[in-house]
Structure formats: C-alpha cells, structure tokens
1. Work out the source of -20000 here, i.e. which of 1, 2 gives that when helix-only ellipticity at 222 nm (-39500 (n - 2.57) for each DSSP H run of 4 or more, over all residues; to 500) is computed.
2. If you work out relative contact order in percent (Cα under 8 Å, 6 or more apart) for 1, 2, which one comes out largest?
3. Compute FRET efficiency 1/(1 + (r/R0)^6) of positions 125 and 253 (r between Cβ atoms, R0 = 25 Å, to 0.05) for each of 1, 2 and report the one that scores greatest.
4. For which of the structures 1, 2 does the calculation of Cα extents along the principal axes in Å return 70, 46, 36?
5. When distance in nm of label points 7 Å out along Cα→Cβ at positions 93 and 173 is computed for each of 1, 2, which one produces 5.0?
6. Which one of 1, 2 has FRET efficiency 1/(1 + (r/R0)^6) of positions 141 and 309 (r between Cβ atoms, R0 = 25 Å, to 0.05), as calculated from the coordinates, equal to 0.35?
7. For the read-out Cα extents along the principal axes in Å, for residues 117-316 alone, a value of 59, 41, 29 was computed from one structure; give its label from 1, 2.
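Each value in this text was obtained by applying a stated rule to the coordinates, not by laboratory testing. Treat the numbers as computed from the prediction; the structure is a model and nothing was measured. Cβ atoms are built from the backbone, for glycine too; each structure is taken alone.
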Structure 1
Amino acid sequence: MPQPAAAVVDGIEERAGGSAAGSEFAPLLRTVKDRGLLGRRHGWYARVVAGNALALAAVVAGLFLVGDSWWALLLAVPFAVLFARTAFIGHDAGHAQISGDKAVSRVIGLVHGNLLLGLSYSWWNAKHNRHHANPNHRDKDPDVAADVLVFTGEQAGVRQGFRRWLTRNQAWLFFPLTLLEGVALKVHGFKDLRRQSPRERLVEGALLVAHVVGYAALLLIVLSPAKALAFAAVHQALFGLHLGLSFAPNHKGMEMPDPDGEGWGHLRRQVLTSRNIRGGVLTDWFLGGLNYQIEHHLFPSMPRPHLRLAQPLVRAHCQDLGIPYTETGLVDSYRQALRHLYEVGEPLRVE
C-alpha cells in the first residue's frame, strides 16, 4: 500500500538539516513548527467535510424536486463545483493534513475519492507521491511525462502522427481537453486495479463500482435516459474543467530540473518549480488552497487553513536567501502556463 503523499516528503523534511543544501530549509522548518502551523485542524476539517456532504445532499434533493426536466441540467453546475470540493478533501486526506492516523486518512480518502468521485485513492496517492518528491523533474515527475500533452522540446521532437498535431496545437487545446479529465481520472483508477494487492483491489474496486452504479442509478431514477446522459456529460465536463483550472497554474512554465538539478535541496526543489496565485478568501475556496502551491509543496502535511499563515514566513525566508519566489494573479498564471505549452509546440509549427 502506498504511503500518504505527505509521508514521503516529510521524510525529506526531517533529513533537511543534514546537508548544506538542506540547511537552507531547516531554519524555516523550525519557525513553522514553533508557530504551530503543522498542527492538525480537526474542527475546521470536520466543518468542511460536513458542509460539503450537506451541499451534495442538497443538490441530490434538488434533482428529485425538479424531476424529469431539462431544467435539472442547471444543477450540474453546482454538482461539478462540489465534486471539486470533494476532490480537495481527498487530496488533503492523502497528505495527512486532516489526520495523522494513516487508517483514518485512508478511509476519508476512499470515501471522498473512490465512493463519491469514482477516482482511485490508491492510484492518485502513488502518482502524487512521485510528483511531490520531484516536482517538474522531466525524468521523475509523472505529471510532466509525455502523454496527451508534452512539456519539453525533447518530448515534442519525437511526436508523430495525431500526437504531433496535438502538440502543435496543445496550448489551444489545453482547456478543451480538461473537459475530459473527470472521465479520464475514472479510467485511470480502474486500470490501476491491476497494480494493487488483492486486498486493496477488492476494497478500491468495490467502491469504484459502487460509485458508477450509484451515480447512474441516481440520474436514471430521476431523469429520462437522454436527460441523464446530458446531465452526466455537462457535470463531468465541468468537473474536469474545474480541476484543470485548479491544477494548471501550479507548475507549468516553471523550472524543470534535469538530472543535473538533483543537487537542489528540498527548499529550492519545491520553490523554484512552483507558482503561487494571489487572491483572497474566494481564491482560496475556488482553488482549494492549491493557490499556496509553494507552501503546500514545502509542507505537504500542513492543514489547508495554515498555508496562508505560512506564506509570509516562506516569502521572507526565500528573500533572505535570494531564492526567487514566484507569485502572480490567476489569469496571468494561465497565460504563463499556456505560453509554455505554446513554446514547446512551436518548433512543430514552423517545419
């Protein structure tokens, strides 16, 4: 069973003071610990989980009240937003932000991931562990591996056929492609069952099937098949778009270490590859705290409401060390990410 994502990186944090590079991070880690910012916020998360569950239940109740009508498709919008909230809760559980007990974190992750979203908690955790350990590393981070999109000139240069066309136009296609992300995550989860141990496969698989059956039953009980299909299409597309809007600004267009960059300590590895998004309470809510990407990567087990409090400490520490601390507005973050994708595909457009 994979460890929670926080466990892998927390091990790096604990060893940070043992090297010259790590010593850059050690004073910041001590300050953050002394401020109590790594302490759990059980009450805050209990309110978030309960509020999200009640809101989901309200949308379901709304479906039954509206009944078999095309007006029911309007409810796909809040349902998609709440699915993204659910994903953020599962994300925080995987990082041990909600509870330090691995069993409790796993239960929360399975409920919010497998059962409510149809997204495999085990698959996500294994993938996310590798991303956090080596963010934006062209050889080690699965999030920048060549797939539908590519992120380096080397990856673009070997594309052929339809994938070559995708790469040429990937900047324009990025957000349209995120409309498929909700379904793609479900497919990845089912495919990952082959990797899992028999016991893990039984639990994860049963919950994934329960989600699909429950989701289909809910829509088909309330709506005609045509309306149910339309509702699912709108809902899943908007869910994928919301996730894309939340994850796109974080690393795309930032430093991409190659094997020569492995000498970076934890502080530089996480700060130089991450981008923060400026904003207030609404931004924090919409992006699920991922707008504090630098702080989240430095302290993956830090509870979400503490990230804003840690930000000035991290920014000041980076300034003292002369390490660039990247922060920009939401719209500009998308512009930077899309510009990077555009530049990667440019050589294929001038052939």
Structure 2
Amino acid sequence: MQKTKITNHQLLSLTANGSIGGSVIVISATVASIAKQDAWIAALLTPVFGMPVIWIYWFLGSQYPDKTFVGIIKEIFGKWIGFIAAASFVFLCLQIAYHIPWYIGNFITTQAMPETPIYAINLLFVTALVIAIIYGIETIARASELFIYFASIIFFLAMILVSPNAKIENLQPVFENGIMPILKSSVFFSCFLTLPLITLMMIYPIHLSNMQKAKKSLFKGYLWANLIIFITTFMSILVLGSIITAKAQYPTYLLATEINVGVVFTRLEFLIVAIWIVTQFMIGILFFYSGVTGLSELIGLKEHKKIVVPLGLIILVMSEIVFPDAIYQANWVNLVWPPYIITYGLILPVILLLTFCIKKWIFKRVN
C-alpha cells in the first residue's frame, strides 16, 4: 500500500507545533524558579544543546527512509531487544497521550469555566484527537500548517500589546547565581522543547516526500519554536518579574492579562490560551499517532485505524485519574518527566546512532 506523503513545509510546521505545544504557557514558571531573572538566557542556550539532538533524529531517519522509528529500533537492535525497546517507546507515547487532556481540562476548569466538569472538556479534546488520527497524517499535516501561522501571528500580536508594561530592571542583576542554574534550566527547557520531538520519527522519514530538504525543515521548525519560547520567557521576566513568574501556575496566561488596549478590547489573555490549545492539540496528536501506529506495527496490524477508537476510550478514562491534583502533577513534571523523556528522546537515539555506526564499521572491516 502506498504511504501518504507530506511536504517539507508541513514537516517544518509539525516540528514547530510539537516543540511549542507542551511549553508555551507553563514552562516559564519552572525555569524562573531555577534560574530566576536569568531564565531568558537559559532559553537562549537551549538550541545550542538541542540542535545536535535534532541532527541525530535527522541522521537516523536519513539512513532508513522507508521505516518508522519503531522499525528503525528493530532494524538496529534486532528482533527481541528491538521489540522490547520499541514497545517501551510506544508505551511512553500512549502514556503522554492521556496526560495532555488532563492539562487542557485542568486549565479550562480552573481559569475559565470552573463549573464545567473536567470530564466534558476531556471528552471534547479526546474526540478531536481520535477524529484527527482517523482522518490521517495528510490531514494532520495540513492542519498543522494552518495552526503554526495562526499561533505565530497571534503570539507576536500579544507580545507587542504587552510590551509597554516591560521593566528592564526585572532582568537585573544578570548572572547573579552563576552559570549552573542557567544550565539546569536549559536542560529542563530541552525536556519540553527538544526531546518530545522524538515522536516525529514515526512520521519522518517514512511519510516525507522529499528527503533532500528534511534537515533544513527540521532545523527551521525547531528554531522557530525556540524563538517563540525565548520571547515568552523573556517577556514574562520583563513584565511580571522572576518571583511572580516562578510562583504562577500559568505565567504566560498571567502575562497576557497585563495587555491593556482600552475598554473596547478586553480578556485578550485568551489569545495566548488559543495558541496553547492548538499547539497542545498538535503535540497530543503526535504522541497519540506515534502510540497508535507504533502499537499496530508491533502487533502486525495492516491498518492502525482499527485501534484508534478503543485506545481513545482508554485515554479518555486515564485522563481522569492520571493526576489526583495539581501538586502531584507538578511533582511529576519536575521529578519524573525529565529523566523519562531524556531516556527516550536522547539516550535511546544516541545508543541507536552508536550501534548503527559500530555495525557499519564492522561490516566494512569484514568486507
């Protein structure tokens, strides 16, 4: 069966949306609690560490253009070790797929619609995820192109409107606590901006129409997302200060409440909410799609759409019970998520790369 193909620009948009999705409204709080007023420097450094990781993703994909990440793992590690490693990756994808509806439901029921049952919000979100996966990767990629234009335009508009409230003294003193908090914050940034993009390996390279420009698309999408997150962090520190940013659950949302353009235009903070929801939707699609297609490949299904609805129901149920409260969720994000995603987004690809190079070297020596 012929594989559905996407364009390089669609790969760029998927990369940007996937990188922005889990971070634009919440990430500033954690990094500000670590690096204080120097959090913006950590955001500036993140691409320096992230670009080599994106290069690894591109290189592995370029060597196996007809395989998904699950297929690459099995090809490099062999049948049994590859199956175990691939299955654990699929489990990660499905697990995060039911985390994301919780974030959406928690935000909407605490900030906008407190009387609405969180189950109703989760149901709408999961239904949209299921429909997107059923429609297929081509529809997802086209929607991603529209979403990144929408998110970028609205984001820069919001930042321009809030800029009159900036106070340069909130950035001072620079390097007050040294370089280590900045480096720690940069690692935390990477856990949200860089490493979740491992899910793209279930789409790239197997669905890409032109491999020659793949590296440029991946890098451009990643850098565009980093620019947006840098501006988000920078403006949060400038307007709110590091103390308020660190203590707020949703600092970017709080930042947008500072927009004041007269009595006619009010509640413009929901511009930021709209950006977060559409990009969160895209990262949810990436994890869910990776989990569904990866599972179907592992169990030998020819059509992954047969298991979308059953898995969607499981995700809906799990989204209700995954976090008992916001404190538990914050501890999970700060303590569990970094080593978890580093294992699959960094350590696993590096081991795959080293194993590939060793096997290639041995093959050359033998022949």
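1. Working: 1: -20000; 2: -23500.
The correct label is 1.
2. Values: 1: 26; 2: 40.
Between 1, 2, the highest calculated value is found for 2.
3. Values: 1: 0.45; 2: 0.90.
The maximum falls on structure 2.
4. Working: 1: 64, 57, 43; 2: 70, 46, 36.
It must be structure 2, since only it matches.
5. Values: 1: 3.4; 2: 5.0.
Only one of 1, 2 returns 5.0 for distance in nm of label points 7 Å out along Cα→Cβ at positions 93 and 173, namely 2.
6. On the way: 1: 0.35; 2: 0.70.
Matching structure: 1.
7. Details: 1: 56, 46, 38; 2: 59, 41, 29.
This value belongs to structure 2.
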